[in-house]
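Each in structure tokens, the structures are laid out below.
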Structure P
Amino acid sequence: MNKDYDSTNDTTVHIQNVQEYIYKIIHDLWERSVHHDKSKLQSYEKPFLDIFTPKLKGCTYGSDEYKRYLKEMQVAIDHHYQNNRHHPEHFKYWECNGCFTKYKVNPLVCKMCGYSQFTERPNISGMNLIDIIEMFCDWMAATKRNTDGDIHKSIEINKDRFEMSDDLAEIFKNTIRDLNW
């Protein structure tokens, strides 16, 4: 042991660095909270929401009825996803329908099998931590809009829907538990 060394200064600098990073995340989250879903109030999305919000409120998340309503308002949803990065659909990959190779950009022909048909998929792995936190808070709030909203059920549905890892799903559940939500 080095008896001449005092770690106080190094530890203090470390603490200040951590604080600086946390403050940056807090600032970014605050900005997200201020601007969250503002596109829903604009002319491109609002008319659809005026029609479909009452309908969606009365149905179960993930049900056939829910999916049918989403299809009917697909134009507004596509616009929303393009303009709001807290949705995995904002980040996409294309999967070859022949060999299931994944591409970040929509190719004309699959390099692996030569197939020319692809399915667009949401890409949760393209998100950052701020996106994930906003998405999680959005899911929590969305459960309050449905008469039978259940965040645990939403996590399970979205785990499959977005190919979310077991670890991330557990982190969401731990957060719900630890925040007493």
Structure Q
Amino acid sequence: MGRPQVPIEVDDVTGVWTTDGLPMIYVPRHFFVNNHVAIESALGAETYAKQLYEAGFESAYSWCEHESQTHGLQGVEVFHHYMQRLSQRGWGRFTVQEVDAVSGQARVRVNYSVFVLQLGANAGRKVCYMFTGWFPGALTWASRSLGHALRLRARESQCGADGSRYCVFEVTPET
């Protein structure tokens, strides 16, 4: 069984890359992470993390809506598809350990996080906070597609850059 491939189309005139009709940008990992670290340094990690959370939540939600329509997926199928696509695009290897769209709970393991690979396993802190908005954004979409109105949050309970072998994110309903 072969690995699923990510379909990439490149417009001959504009050079714009697309996957499933969505425009994409292809950049070296160090370029992206170096910019990420520079913004974190300028804003402070806490402020930057809050901004990334909201942007990531909305982006994941919109992506799930688009992919549902493009591929005819519903509920947690879209959540699993999102994790697969993130894994195929170099962000890390995302494994859904638990997911329940009705209760709004999930646990996602991330091996080979782009941030851990670039910043090192001994960074001494959690560095993968960019992902924290992605999981609740995707699971909120899945939940709403099944008729449930939940607002979810996520936290990184362990990080591969802070002494753990891999990262773990836990999604729960807001209280």
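Values in this text are rule-based calculations from the coordinates and carry no lab data. Computed from a prediction, not measured in an experiment: that's the story for all the values here. Cβ atoms are built from the backbone, for glycine too; each structure is taken alone.
When helix-only ellipticity at 222 nm (-39500 (n - 2.57) for each DSSP H run of 4 or more, over all residues; to 500) is computed for each of P, Q, the one that comes out at -13500 is Q.
Could you tell me which structure in P, Q was used to calculate FRET efficiency 1/(1 + (r/R0)^6) of positions 5 and 149 (r between Cβ atoms, R0 = 35 Å, to 0.05) as 0.45? Going label by label, the one that fits is Q. Largest in relative contact order in percent (Cα under 8 Å, 6 or more apart) among the labelled structures P, Q is structure Q.
Please compute distance in nm of label points 7 Å out along Cα→Cβ at positions 37 and 117 for structures P, Q and give me the label with the greatest value. Checked P, Q; max of distance in nm of label points 7 Å out along Cα→Cβ at positions 37 and 117 sits with P.
A value of 0.96 was computed for Rg/Rh (Cα atoms, Kirkwood Rh); which of P, Q is the source structure? It traces back to Q. Looking across P, Q, the calculation of mean projected area of the Cα convex hull in nm², for residues 53-156 alone that yields 6.2 traces back to Q. P, Q: which one has mean count of other Cβ atoms within 10 Å over residues 77-84, as calculated, at 20.1? Answer by label: Q.
A value of 4.5 was computed for distance in nm of label points 7 Å out along Cα→Cβ at positions 69 and 109; which of P, Q is the source structure? Provide the component values of the computation, followed by the final result.
Details: P: 4.5; Q: 3.6.
It traces back to P.
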